[in-house]
1. Matching task: 16.3, 56 is the computed value of Rg and Dmax of the Cα atoms in Å. Pick the structure from P, Q.
2. 24 is what came out when relative contact order in percent (Cα under 8 Å, 6 or more apart) was calculated for one structure; which of P, Q is it?
3. Work out the source of 12.3, 36 here, i.e. which of P, Q gives that when Rg and Dmax of the Cα atoms in Å, for residues 34-97 alone is computed.
Structure P
Amino acid sequence: MDILRNSLITLLTLVSISSVALSTPIDSTWDLLQAVEYNDGERFMDLMSESVRTQIEWSYQQMRELAVENPGLVETLLSRSGTSLTIWDLEWMTSEDFVSRMLEGVYLPPLENVISEEASMSGRNAEVVLTWHSGYSLLLQFTWEESSWRITGSPILEQLF
C-alpha cells in the first residue's frame, strides 16, 4: 500500500511541476483574456502580482469608505464604469466580486480575431503583445512570482483601477 501511495505522490508531484514549467507569459495572457471575457474576478486576481492584488484590494476598500462619506460621488464613478454597480452592492461584495462586476465594463475585440502573439523575456520579467485583425493591440507586463507568471501592468488595469 505504501508503494502505491508513494508512487501516486511522486506522479502527482511530477505532473504539478511539469504544468508549472510549461506555463508561459503567453499562457497567462490567454488566462487573463478569458477571465475578462467571462467576468471572472477570482481568476483575474489570481493572475495579478502580489503588489497589483494589494493595490486593487486597497482601491476597493477606499471606494467602500468613500461610499459612506460621499455616496453621490461614488454613484457617479460607478455609473461611468460601464457596469450596473451601485453603492449598495459595495456593502456585501468581496474584492473578487467587485473585480468581476468591473470586468463587465471592459471591452476587448473577440479573442478568435487575435492574429499575433509576441513575447519578450528578460530574467524574471516578460512582456506580451497581442494584436487583433483590427489593428488593436494589448501589452501586458509580467513577473515570475509564486511559481508562475503574474501580471504587473496592463492598459486593462489602468482602465479598471
Structure Q
Amino acid sequence: MTTIESRLPNPAVLIPELKDIGGALYKATDNGTIPQTTISLMQLRAGQIAGSTYLTVLHTGNLRKAGATEESITAVASWRDAPYFTDAERIALELVESVLTPNPSGERVPDELYARASELYDDKALATLIMAIGQVCFFLPLALIGKPLPGVSPAEQWRP
C-alpha cells in the first residue's frame, strides 16, 4: 500500500521560526476588529484563486466550525451575485480578489475600491484585512509547493 504524504517534510521542523511567524500573523488578524468568518471567507477565496485544495479544504472547515451556512461557503466562488454576504464581506472578498488577480486595465486596488472599503471599515480594521490577506499569502507557497494533504492537520501529517 502506498503511503500518501506531503511532498515537503514538516516545515516547522526545518524552519523553527515558522511557528513564531504563524503565531504572530494569527495574533495580528485575531484582534477583534474583523469577524473570523470574514477572514475565513477571504482566505477561502484566496485558496480558490490560487487553486490550492489544501487551503480550500482548510478554510471551508474553518467556516463550518464558525457556523457559516453551506450556501455561503459554496457561494464564495461566485460571491458577486450571491445573496449570502454582507456589504462588509463583499468588500473583503473584492479586496482579496483585487490583490491576487491581475488587472489589465490599471491598478489592482484602485482608489475607488479603497474608498468603498474605508466607508465600511476603520483604519485598524482595514489594516487587519490587509494582514489577513498577507497571512494566507504567506502560507500559499507552502500549500502549493509543499502540497500538504487536504483535510489533515499539520500535526497529523508533519511529524518531527
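1. Working: P: 18.9, 65; Q: 16.3, 56.
Comparing all candidates, it corresponds to Q.
2. P
3. Matching structure: P.
Bear in mind that the values in this text are calculations on the coordinates, not laboratory data. Small disclaimer: the values here were computed from a predicted structure and weren't measured.
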